[in-house]
Structure formats: C-alpha cells, structure tokens
Structure P
Amino acid sequence: MDGYSEHERYLRNALFGLNDSSNPKQKEKKLSSHYFEDLKEKLLMQYVDKSLKDVMDCNICKTSFGDALKITTKEKIDFNIKDNDFKNQINHNLKLLPRIGLKTEENLKNKGYLTIESLKNHDKYCDVASNFLNKIDEMSFHEIVDLLDSNKYSKKCRDNLLKCISLTDVENFKFMDIETKGLSNVPIILIGVAEIKNDKIVASQYFLRDYVEEPNIIEAYLNHLDENSVHVTFNGKSFDVPFIKNRCVYNRLDCNLDLPHLDLMYFAKNLWKDSLPNCQLQTIEQEMFGITRHEDVLGQYIPGYYDTYLFEDNIGPVVPIIEHNCQDIISLASFLEKMYEDVN
C-alpha cells in the first residue's frame, strides 16, 4: 500500500494527471511545468488591460458581507428525468426493513413474499412492513435518500439512489464544484453552481477577486440553497462540501450543507469502471460525451495562476480556471442524466 486513502490518491492523481488516458507525448506536454509557464505568459499577453466583464457575463451581487462577482453562463439543455414509478420499485426491496438481509430476502421471495406490501400478511414482519409503508408516503425526498444511503446493503442497492431522483423536481439539483488555493485550510477562489431552469442550464460562478471577499462568495453560493436542494458533485462528499464547511467556520458563517448529496464519482465507478480507462471527470467527458478541453490548467498550477492574477492585476491566468469550473458543473448534469438512464 502507498499509505494514501482512496480520496487522497484520487486528488493526487487528478492534480498531477497520473490517470490521463491521452497518448504519452500529450501527457508529457501536460505535465511539463514549462508548458504551463508558457501558457500563463500567453494568457497574460492575450488579456492585458481587459477585465472579466469584457470577456464574460458578469455582474455584482450583494451579500450581507459585501459585493461578490457573479459570472453567468446559460446553455440549452434537454434534461429529462422520466418517471420510473420509484415508490413501486422500492416496494420490492425487502432489505429496507429491519432484520432483513440478502439471505432472508431471498428466502422470503422464494416463499412468495415479493414485496413489502405482501409482508403485511407475514406473521413475523407484518408490523414493520405496515409501519414502513405508512411512513414512506409521508417521507420527504431528503428522508428517502437518507433511508437508502444509510441502509447497510446500500452498496449492493446503489442504483436505487439514482433511481429515486425521479421523486424530486429537477430544479432542486445544485451541480456544484469549487476551486481552491490548495487541499486544506486555504481560501476558496471560485464556487460554481449550475441549475436546470426550463430548457436551459444556468451556471452561476462566484469568483474571489481578492482574499477579503471569501465570505461574500460563500454566502452568495449559500443563497442558492434551500431545504429542497440536492447537491450533485464529483468527489464533493469527500472534498467540496467539507471544504466549504471548514471555510464557513473560518469566516464565521452560518450554513446548513447537510443536504441530500449525489456524489457522481462513486456512481461512475460502479457503472462505468469496466468500460473506461479510469473514472476521472475529464475521462468520462472525453470517452462518453466527446468533450475535449483545450488549454486546461491542472489543479496543481491553479494556486500559482491565481497568485499571478493578483500580482499582475491581469485576468489572463484565471480565465481558464473559470472556464474549467464552468465545464465541470455543466458536465455533471449530463453525467446524472446518463446514469439515470443506465440504471433504469
């Protein structure tokens, strides 16, 4: 073993491109510090004397801490989560009841007890089955996700967590990703959140123009959330959400981020690991959706690029970071829709 947790290995691989599926010459080019220095100089010249408002749809939004710069991107999207009668499907998962495991479920189904409803006529399980069915109709989406996620057999029933998204409105999905100055105890420099609004996906990105604005951009992001919100991320359970929580503590911000959370990295590994070189976000984009990024900046170079932006007062080095973040959150919508189709 290399001494790293799965999360740490994922971050190191993502930062240093160790799982890049491109050809060796391109990988060598991507990993070259000279390449990223040259790219930074090119960006500085390209965007000299320009502001973000010159190249992106920007406006200022007000928070209780002060102003935050908001960058908005809108794209047409055909995002469709078809009804799958999930409440009826859940009725066939006997393992959701206490004291019913894989073997017990198999034995019960062999005896003709195919649904939780049918167990209302079982001598031993009649009461728990009746109580469960009475509760399930009154449970919120949040409670149903918690029920499925906390079940000890959830890894064997992971598809149910994807199937159940038919129970909430698509407007509740918050496709989210952050960019930071490092892996811990450093500022967030960009928070992106994308939402489905009619036939469009609308990306809102809050950019840190200077370190003093960190509470501003965090609060601006939190204003997108309500009790019905559902986080959709890629490795966000391990990184993005805990990172935001820590920065809220640092900046003395009240926040409730204990929302239903679909971390698509785990679903990608479960569904697609046998058909892809690896399950990194950009590999999925390229292999499954034909999306190829150009002049993308690896995570290890983002802090230096951001420092150059501040020192030179030149937006060039942060333009690809903003574009990278925007593509991340928009891609998550395509991933989720595809995953939902696959499990149904």
Structure Q
Amino acid sequence: MVKIYVAGHRGMVGGAIQRRLETRKAAGEDLTLVSCTSAELDLTDQAAVCAFFEAEKPDQVILAAAKVGGIVANNTYPAQFIYENLMIECNVIHAAYEAGVTKLLQLGSSCIYPKMAPQPMAEDALLTGVLEPTNEPYAIAKIAGIKLCESYNRQYGVDYRSVMPTNLYGPGDNFHPENSHVLPALIRRFHEAARDGAEEVTIWGSGTPRREFLHVDDMAEASLFVMDLDTEVYQRETEPMLSHINVGCGADVSILELAQLVARVTGFEGRIATDPSKPDGTQRKLMDVSRLERLGWRAAIGLEEGIRETYQWFLNQGLDNQRSK
C-alpha cells in the first residue's frame, strides 16, 4: 500500500491530480490518499506542517499547493507571493524529509525562465538571464523549490523531482473578471458578449503574441507519469542540479487566434478588435518539451477540445450567471 499526500488538492492542478489518483484507486491500485484543506493545515506554519507529517507519515508527496495569480495580483502583492510560496516549499519539502518521505514531486511554473530566453524554452535556460519583472518574486520562489529538491537529493539521497508546466487551463480554473489568466478571461468575456448580443469584443494588444496552453488533465497525467518514472530512467534524462522537466504540448497560438477559437466555442458571432495601445507582453512563450517526449509522454487533449470542455464546466458551475462587476 502506498500512502500519497497531495498538497493543494482543492486547486485546479492538485484537484486534477487527486481525481487521477482516485481513478487509479478505484481501478484496484493499493493507494491511500491524504489531503487537508488550507483551513485545516496552514502550509506556511512550520510547526503545523511538521506535526501533520509526523502524524500521517505519507510514502509520497505531490506538492501542488501555491499562492498563484495573474499579473495584477503579482504586481500588487509581490511580498506575499515570494514569502508564502517560499514558506510552503521549505516547510513541505523539509517536513517530508524529516518524516522519511523518499519520493516527492513539486510543481513549478514556466515563469522560472528568463524574460528573453530563446524559444522554445529548454530546461537549461534556467538562471541564464533576467526574469520578467512583473512576476519575479513568484519565479524566484519557484526556482528555489527546484533547488531545494535537488539539494535534498544530493545531500540526503532522496528522490525529489520537479515539473514545470506551461499555461494551464481547464475545470477548476479562475474565471474572475479582474484577476484570471488570459484563457479563462477570454472565455468569460466572449460568453458574456454572446449572451448580451454585443457586436464587438476588443482584446488587449496587437493579438500577435504567441502562447502555449495545456489542459489541466494532461498536466495531471504528466505529473504522475514523471512521479512514476524509474529512478534510473529519470536520472538518465536529467542532471543532479538541472533536474526539472518541462510540461507542455509543444505548440502555441497567437492571442488573436485564441480569441477566434474562444468566440467559436462560446457562439460569439460579432467582430474581434485589437487594441495595440495596450501592452503585448513577451512576444512568445513556448516550452521545449523534448526531454519529456524522450521519456515517453505527450499531451493528448487538443486545444479546441479542451476549451469546449472547460466552457461546459464554466456553464455547469453557474458562473455564467455571475455578472462582471
């Protein structure tokens, strides 16, 4: 029997991983799943985290808990983003080691790479340049998480791994009108435009920047795939101090193309305008996923299929009845 603790099981990614593990358990795998809400366990509280690990003694840990947000939130609360994420990583990783956990997977973010990293961004681009200023505190915390895992591996002989996802979307996403990420924000805007009979939707910037999107269920599958890799296989494709693995679909679309796709899915038939006076951000952000593909994993959910599923989830949750303020 394997006892697995999923930290952050109520988040979009942690929830998807939890669902996959529950499916495995229902199929007959000898698993015990452990989880706690943030109200039950504050992961920034070192003593509480240590007590939890001492009591539960999990065999494996998946660290999907994090303080996350869009550009506005990162700009407004930089101290909270770096402090809370550093504390979560330090507390969980160290408590796991103290409790005898030999296998751990921590989830990071593509923002760990330099602002001007060559495209597509390979794992060895880490620490080769200046980070994007708007989310630098969050990125620094996520880089620290990678290095914590690698350092504990080197000193203590444990097997702590890291995966770095591209932009994620899917069931459980945040559709708030002000602080959501680009894809859920577009789904909400185009849904409301179609519902209200609007003739035009204007998107920020020129529409030319390109972004990569991965469905959260693919991310969950990739996470468990990496977690389950034989140690020898994992170490063959990584390095002791460059051990993280990118997770993405390996393809990108322009923001205008994305808007057109979302318009089709939501039934919006009006015009799509661009506003070049607004910032475009980085022109391209695409992950190099060749390391993961060599290990044997590829994304399975197409972008339009995934957006349709996500839009249906949005409707099923009644979020379409919540007007933007």
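Where a number appears in this text, it was derived from the coordinates with a stated rule and is not lab data. Nothing here was measured: the structure is a model prediction, and the numbers come from that model. Cβ atoms are built from the backbone, for glycine too; each structure is taken alone.
With mean count of other Cβ atoms within 10 Å over residues 102-109 coming out at 13.4, pick the structure among P, Q it was computed from. Working shown, then result.
Numbers: P: 13.4; Q: 22.9.
Derived from P, not from the others.
Looking at distance in nm of label points 7 Å out along Cα→Cβ at positions 182 and 302, point out which structure of P, Q has the largest value. Mind dumping the intermediate values first?
Numbers: P: 1.5; Q: 2.2.
Of structures P, Q, the maximum of distance in nm of label points 7 Å out along Cα→Cβ at positions 182 and 302 occurs in Q.
Comparing P, Q, where is mean count of other Cβ atoms within 10 Å over residues 46-53 highest? Intermediate values should be presented prior to the final figure.
Numbers: P: 13.1; Q: 17.8.
Top value of mean count of other Cβ atoms within 10 Å over residues 46-53 goes to structure Q.
Upon calculation of mean count of other Cβ atoms within 10 Å over residues 198-205 from the atomic coordinates, which of the structures P, Q produces 17.8? Working shown, then result.
Numbers: P: 17.8; Q: 14.8.
Computing mean count of other Cβ atoms within 10 Å over residues 198-205 on every structure in P, Q gives 17.8 only for P.
When mean count of other Cβ atoms within 10 Å over residues 54-61 is compared over structures P, Q, which one is greatest? Mind showing how you got there, number by number?
Working: P: 13.0; Q: 16.8.
By mean count of other Cβ atoms within 10 Å over residues 54-61, the leading structure of P, Q is Q.
With distance in nm of label points 7 Å out along Cα→Cβ at positions 38 and 94 as the yardstick, tell me which of P, Q scores highest. Mind showing how you got there, number by number?
Details: P: 6.5; Q: 2.2.
Greatest value across P, Q: structure P.
If you rank structures P, Q by Rg/Rh (Cα atoms, Kirkwood Rh), which sits at the top with the largest value?
Numbers: P: 1.02; Q: 0.97.
Ranking P, Q on Rg/Rh (Cα atoms, Kirkwood Rh), first place is P.
Could you tell me which structure in P, Q was used to calculate mean count of other Cβ atoms within 10 Å over residues 166-173 as 17.5? Walk me through the intermediate numbers first.
Numbers: P: 17.5; Q: 21.6.
Considering all the candidates, the number was obtained from P.
For which of P, Q does relative contact order in percent (Cα under 8 Å, 6 or more apart), calculated from the coordinates, equal 23? Write out the running numbers ahead of the final one.
Values: P: 23; Q: 19.
Going through each structure in turn, the value belongs to P.
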